[in-house]
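Participant: Several structures are given next for inspection.
Taken together, the values in this text are just the output of simple stated rules run on the coordinates, not laboratory data. Computed from a predicted structure; not experimentally measured. Cβ atoms are built from the backbone, for glycine too; each structure is taken alone.
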Structure 1
Amino acid sequence: MEINKNLSFDLEVFPTKARPILKWAGGKTQMLEVLSAASPKKFNKYIEPFIGGGALFFNLNPKHAIISDLNQELVNLYSTISSNVEEVIEVLKTMPNEKEFFLQVREQNETLLSPIQKAARTIYLNKTCFNGLYRVNKQGKFNVPFANLKNPKICDEENLKAASLILQNTSIIHGDYKTVLQNFAEPGDFIFLDPPYLPVSEYSDFKRYTKEQFYEEDHVELAEEVKRLHELGCHVLLTNSNHPLVHELYSDYNISVHQTKRNINSNGTKRTGEDVLVKVTPKKRFSIVSPSIKLPDQVEKYPPTRYMGSKKDLLESIWSVASQFEFESVADLFSGSGIVSYMFKAQGKQVFSNDYMAFSSTFTKALIENNKTTLSANDLKKLLNTEVVSDNFVSKTFKGIYYNDEDNLFIDKLRQTIPLLKNKNKQALAMSALVRACMKRRPRGIFTFVGLDKYDDGRRDLQLSLQEHFIEAVQIYNNAVFDNGQRNSSRNGDAMSFRKKADIVYIDPPYYSPHSDNEYVRRYHFVEGLVKDWEGIEIQEETKTKKFKSYPTPFSSRKGAHDAFDLLFKKHKESVLIVSYSSNSLPTKDEMLDLLAKYKSNVDVVSINHQYSFGNQNHKIGNNKNKVEEFLFIGY
């Protein structure tokens, strides 16, 4: 592969438009309007590996470009026009439109000519031969007859100089298309492919120009290369004839058919045809930015808890993926601790939070829906009013189970004073502070065992009283309140009945695994009951922990989870879907990809350290059952 390195990539796009230097069989001048409309508005560099006459290349006048061809004479022409256009012009001015001279030039041994003489010869023969056809015999000799044209424009000086300016900003390569694309194509590039058309014949354009043949299997290989370019993240336009194989090979992409005229055919009645244009948009490439991206400082103000399944450690990864889309709104269907909703709020997005657990929804009402309200010193005084009469429900029902009598009495007092605040946002802040205090006061922050001594290792959280924890939590929640200028909302309800539309829907459901349970109610039944004041809840008195029956959820079985994901993906198929998931959960990774692919045309899965494309590298998942990877599935 040869490359002309006479480049100047810092040049601006030239205002001068050039036309193709040569008349070229299969040239795309008549399709320029269609091709220009289909071309991307922004791209990194332009690559055309079957350059031919270069109609689109010259029309686009790209700032950075790579052109190539297997036709050595053609590559020499463009290279020489780039570097020595004045000398080529001078030679062309001496070349008359005469048959005898034409025959002499045609018989020249091109290997004895200088690059300038070769370039002038190529232009001269093209301008004066029959129909501008380039054809060689078995010996590689040009054998097209003289055209007897009256006044062909052999030397178009102005256009040659304009073309030279564009070519000076271009890398010109002699090589096959696969080598060029595999060596130079990068994400964001625009590749135009104008291969020899189907059906394959002994008289195909490719054989005329290269002494080679382009068979059907070559078209199949080209389609595989187009798929690679798509997954690499390139823009691709491809032209071909309206042939069944073309439609079969490119059925996954946008295909349009256009009426065209064939410039070169001995029979004028056959100079019509139908050209197919295949448009391939880049496959979005997802990656976790490394080193970790910097999130807004506001995110650090979110009150931390040891909430099961919290995505606090994955926030950078989630934002890294989400930020690769343009979006204004996010629905967080299983908000849990609320940290992901808070992160999106801190990024200035409109956030719709939802969770089936009442205490989780209280968190998001306090800090997602609420933009300005905080608890004042007077509010805190009212909350801590020791004179309020309590019903002692917690003190009686949970005596000796989770807290001492002093803590239980404090909870009962706050159950009476929080509703006195009237303002719903203040109530949410106070209840969130109480829930946090209850979780911080408990070893491991859960309610699956009784007593305090089992995990009491002397840590500060276990030494502070509930009242001390609560007062600290009020200040922490007040500091976390902020206004992002959006009308955000918090909902307590089933994700399956969530109706709001959002640009991105983030889904972090309970993970089903036969090896562990995903019962949030079992772990957090006490604070869930606290937020609901145990209304509508039947405590299972026979249990040591005084838990209540778990809420019904489809994510408690493999089939239920499968069907629930299917319904959610269908329901939100118009949105970008981002799904947090674990490698040891069911449905499996492949099943999740298949489900997403039913409703989204593009599906990717990203792990924290690695990225996998749809259908690739399946063997790398699940080999180590002791190692759990966190996945982000993306459907768009």
Structure 2
Amino acid sequence: MMQDPPVVLDEVVVTAPRLPAAEGEAAFSVIRLDGATLDRATRLDEALGQVPAVGLFRRTSSLTANPTTQGLSLRAIAPTGAGRALVTLDGVPLNDPFGGWVIWAQVPPEGLSGVDVVRAGGTGPYGAGALTGSVLLRERDTGGAWTAAMGERGSARLAGSGTGDLGPLRWVATAGLERTDGHVPVRPPDAGAADRPLDLEANSASLRLDLPVGNALISGRVSAFEEMRGSGVEGSDAEASGTALSLTATRQPDAGQPGWRVQLWRRTSDLQNRFVATEPDRSATRPANHQFQTPATAWGLNAAWRMKRDGLETELGVDTRRAEGETNERYRFMGGEFTRSRQAGGETSVAGVYAEASATHGPWLVAGGLRLDHWAARDGLRVERDLQTDAVVLDDRPADQSGEVFSARLGVRRALSPEWSARAAAYSAFRPATLNELHRPFRVGNDITEANAGLVPEQLTGIEVGVARETEPLDLRATLFANRIEDAIVNVTIGQGPGTFPRAGFVPAGGVLRERQNAGTIEAVGLELEVEARPRDGLTLRGALSATDAQVDGGSQAPQLTGLRPAQAPIWSATAGMDWTPAPDWTVSVDARWESRRFDDDLNSRVLNPALTVSARAERRLSPDLAAWVEAVNLFDADVETAETGTGVVSFGPPRTVWIGLSRQW
């Protein structure tokens, strides 16, 4: 079920290592996914997909997506592999320190109590990275859940989460295991002997300990994850791993007493990727790049102080993050071996202070805030060597960069009647380039994309208006928005193969050479409609529509992009669903998602056709807390185009997959 957060939040969970949602959030576009929605999801990004225009860079789930394409973006303004949304778990960012993407396998849905999706809304208290919005995950505090399931093509999943008490300590433990033999993304007649399934093995585990100290709560959390996956062709695969540590002290606000939160966190990640060049008839591959080690580490500190009195809520806070990392690679495969090596990386940091306030008076809610951040990119390097002679063939050490970004937001909400409300908001946000975008070139098939150490943060400004009607049988919401991204970071085509280019080397026939650039502006206007009806007990119907008309103005930097749509950004997306209880202990759920066509490249030359997918699930409750279920994902076996090469070879998402499983919640 999706619902807007209420204006007044009376219930406070005192055992949670987080402050309650601020009252001022009701002035912005917030969609809340509750525990029931998450209980039905096997992967978190698939649950988020119930919100239109929320998705990964490519039109697929993290079940088959390479780690570097698992960047989340909202509103289809301009998706990227790095993502243009900030994802946090109880305040700790989950975005990768090196690339900005999110490894979704690290967060089994069983370990969450809810998710808030803040569409746009400005940087506000969230901080750098919340360009098109924020996804705020809340970890479970009570109860537990587990799921055991098996599916077609060797698929299996086991995940669970539980809570308990050890004297004064409250523990929360979550773990997940998943595997699949996968599907072959390229189909006949294009498929050749070199094509392989997108197989996956992933596991994760976390433990949180909560200790009350006076009227405060001290929480420590540790987690780790690892996933290994095939990339769809012979000799190409990827491995991602990481750890996270956090220490949080929280006091809940109450009865005129201020609340506060202080949090320290540390995150590590590593990535290994093997890329290959494919023969024109896909009969064979040859190594093109081996990214054998990408160690990265991020640290962060955030603190907030909140006070509520006489209808006025205020919050003051600080937020600082630092990341460092490098990629280590071998490339230029000649004579049966790699002939060159590359080491590239650096350090980025951002530190900000903010002030937020909201006031409630009768039917009016007014909320706003100011924020000032300092960003920096320093100690960058890109060193390439000849592996036979150890001679340096490239030694690039770009100049350090830094600057300040001022952002603000203001929202107003008015209750027009007990059922109707209206709101309006204006906001700004920013996202600095990741270490991956600044320093690491990469190759997919025969396409090569160059890094750019001169990238500056992209900045978004936006306005929106919305109306909502909330009653027991029917909820309606509508939002109109207009957003503008300045200095948008875009992969710009600058050459085509076959040919040899400076720095990039040889680009094969059918391939293109791109470079990351701050390519002008992206302007987007859009409409979001949502409805949820409960015509009778045991039946819930829901539907949503999103339309985003986004266009690029490349200016003098990339005039060839002016008037085109950003890559991977559909105009239309829609979702529909039903939850039905036809008999006691039985539940039937159906969810559908449709997207209009999108383009796979910046020049809009590679068209990915529209796609409609439907999933259905039938569940029978065996006891008050145990259920057996069967689910068909992509029920009608729709062809979902996810990518297209320069020679017209199309990759497809997973075919129909049937699962059976047991789930328990308590």
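Participant: Please state which of the structures 1, 2 yields 76, 52, 46 when Cα extents along the principal axes in Å, for residues 123-418 alone is computed from it. List each step's numbers first, then the result.
Facilitator: Values: 1: 113, 41, 33; 2: 76, 52, 46.
Structure of origin is 2.
Participant: Tell me which of 1, 2 gives 24.3, 78 when you compute Rg and Dmax of the Cα atoms in Å.
Facilitator: Values: 1: 35.3, 119; 2: 24.3, 78.
Among 1, 2, the structure yielding 24.3, 78 for Rg and Dmax of the Cα atoms in Å is 2.
Participant: While we're looking at this one, here's another question. Which of the displayed structures (1, 2) returns the greatest value of mean count of other Cβ atoms within 10 Å over residues 75-82 on calculation?
Facilitator: Working: 1: 23.6; 2: 27.1.
Biggest value here belongs to 2.
Participant: Just checking, which of 1, 2 has the largest value of distance in nm of label points 7 Å out along Cα→Cβ at positions 171 and 451?
Facilitator: Details: 1: 7.2; 2: 4.2.
Across 1, 2, distance in nm of label points 7 Å out along Cα→Cβ at positions 171 and 451 peaks for 1.
Participant: Given a computed value of -500 for helix-only ellipticity at 222 nm (-39500 (n - 2.57) for each DSSP H run of 4 or more, over all residues; to 500), which structure among 1, 2 does it belong to?
Facilitator: On the way: 1: -10500; 2: -500.
Comparing all candidates, it corresponds to 2.
Participant: Related question: Taking distance in nm of label points 7 Å out along Cα→Cβ at positions 59 and 563 for each of 1, 2, which is largest?
Facilitator: Working: 1: 5.5; 2: 2.5.
Of structures 1, 2, the maximum of distance in nm of label points 7 Å out along Cα→Cβ at positions 59 and 563 occurs in 1.
Participant: Another question, if that's okay. With mean count of other Cβ atoms within 10 Å over residues 27-34 computed per structure, which member of 1, 2 shows the largest figure?
Facilitator: Structure 2 comes out on top.
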